[in-house]
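Structures given as structure tokens follow.
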Structure I
Amino acid sequence: MQLEEPDRRLLSILQENGRISNQDLADRAGMSASACWRRVRALEEAGIISDYRALLDPSRAGLNFHAIVHVTLTRHDHGHVDTFIAEVQQRPEVLDCFSTTGEADYHLRVLCVDLDAYNAFLEGFLFRLPGIANVRTNLVLKSIKHTTRLAI
């Protein structure tokens, strides 16, 4: 689907407020309610809008330990890689997992209640995965910028 200017306006507004009513969205985007509904529906069907969610404040939800975890595997055969990916995808502490170039193979963004919970995550899960060569943790001291909005 090729995004047109009205689509970009709708996406921008929805990224600000995913709970906006169709009528308010249409008014802000400068179109009729029926045209707005059709365009949003097309964006959903095309997979451009993949979901609607509530964004939570981690610290107010009791998740005060935030780390970036750098993981290096011993080998990159499909067995180790597939197992690592499947297991990491199941862990609620892991918010993001990126496969990257550079020194580490994977970078995880992990949120836990506290240091003890993080230690349990490491010892009870990550260190037990086959093929883990090295794990390095960087503690997040302060979040400077965090957004879920895409530059449309």
Structure II
Amino acid sequence: MMRAWTLPILLALCGSALATALALGGNYGTAATLLLVFALLACLNSPLAFPKPISALEAQRRSAADGRPVVFWRPGCTYCLQLRIRLGRSARQLHWVDIWRDPAGAAAVREANDGNETVPTVVVAGRPHTNPDPSWVREQLSSST
């Protein structure tokens, strides 16, 4: 759990330190802007930017019932963040598995990617797809509902 928050906490601390240094030097506008940028980066790289993760077993069960894709991801992954942002609101309809929280999810990703924990890995109808195009994922989602 703590590993998922390491990068956002480091971003927030670095942003605070830089903003403080700039503010002490009299650059209040730059300090405020920099602090906002680092806060945004911290939020985007935190688990808060993603729908609530579930276990791999629960995601597979739900996917079998409703046909929606399962997305294996991890906090701090720029490709996962890019997929999440480009999917927009439809991302909430997918089943998200944080491989840092779920060892079974990490094992499923390693099995699909020749032993590597390459994310995002999207499973559609039991077939894994590594780092797929977001528009393709959106198509899979619309065809499943």
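The numbers here are math on the coordinates, done by the rules we state, and not lab data. What you see is a predicted model; the values in this text were computed from it and never measured. Cβ atoms are built from the backbone, for glycine too; each structure is taken alone.
A compact table of results
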quantity: Label whose coordinates, when Cα extents along the principal axes in Å is calculated, return 57, 37, 24 (choices I, II); calculated: I
quantity: If FRET efficiency 1/(1 + (r/R0)^6) of positions 75 and 115 (r between Cβ atoms, R0 = 30 Å, to 0.05) is computed and equals 0.90, the structure in I, II; calculated: II
quantity: Given 3.2 for distance in nm of label points 7 Å out along Cα→Cβ at positions 11 and 91, calculated: source structure among I, II; calculated: I
quantity: helix-only ellipticity at 222 nm (-39500 (n - 2.57) for each DSSP H run of 4 or more, over all residues; to 500) from the coordinates reads -18000; which among I, II; calculated: II
quantity: Test item: relative contact order in percent (Cα under 8 Å, 6 or more apart) calculated as 23, pick one of I, II; calculated: II
quantity: Ranking I, II by distance in nm of label points 7 Å out along Cα→Cβ at positions 51 and 67, the structure that comes out highest; calculated: I
